[in-house]
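Some structures to go through are shown next.
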Structure 1
Amino acid sequence: MILTLIFTTFVTVFLAEMGDKTQLTTITLSSTTNKPLAVFIGSSLALISATLLGALAGGSIANLIPAYLLKLLSGLVFLIIGINLLVEIKKDAANDRL
């Protein structure tokens, strides 16, 4: 069961980071410094630190707020983000026509 959780977390974060501004920044730094190992170590430590903070915060929040409420709130937040993105796309399309 823990291996499933580890695999699911890895795949989710890996896919979320593909093409993300963090990856683009890492590519830029690596290409300008010609020190890809140093950039890899630095960006890996940064991602590990940010993930640690998120995991600790998530564990603390889970102790304070019931799981069903967290799922509901996260679903609503993603829904709001999705609606905002659709509205922005519609605005951009309308501006392109002008």
Structure 2
Amino acid sequence: MIRGRGLGFPAVHTEADFAIPCAFGDEIAVEQRVVGLGRTSIRFAYRVRTHGEPDSPTRLTGATVSVVMDLDPRRPTFRRPVELPPDLRARIEPLVVAP
């Protein structure tokens, strides 16, 4: 939740494609990108590789869609998707990259 705003970003869709298994004790690096910004949602993409080996093969790719949700029970939009506030959109837009 974003403190003071009463907003949360719960995941509403998640997908993953596993290519190479990870074993207990493996050190991995998770790359996260913002690949989409909707009116009320944010789409993230992920790639998992071996930590410290930037040219290592991809072990997993995935994506998550999170919705901007009102978590303030005093408002009529409580637990409903709401528009991403303009100031947050302005901070996130420069981070959006092609999937």
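What follows is calculated from the coordinates using simple rules that are stated; it is not laboratory data. Predicted model, so just to flag it, every value in this text is computed and none were measured. Cβ atoms are built from the backbone, for glycine too; each structure is taken alone.
When helix-only ellipticity at 222 nm (-39500 (n - 2.57) for each DSSP H run of 4 or more, over all residues; to 500) is computed across structures 1, 2, the figure -2000 traces back to 2. When FRET efficiency 1/(1 + (r/R0)^6) of positions 20 and 60 (r between Cβ atoms, R0 = 25 Å, to 0.05) is computed for each of 1, 2, the one that comes out at 1.00 is 2. Here percent of Cα pairs over 24 Å apart was derived from just one of the structures 1, 2, and that gives 36; the source is 2.
When distance in nm of label points 7 Å out along Cα→Cβ at positions 36 and 68 is calculated for each of the structures 1, 2, which structure yields the highest value?
Result for distance in nm of label points 7 Å out along Cα→Cβ at positions 36 and 68 over 1, 2: largest is 1.
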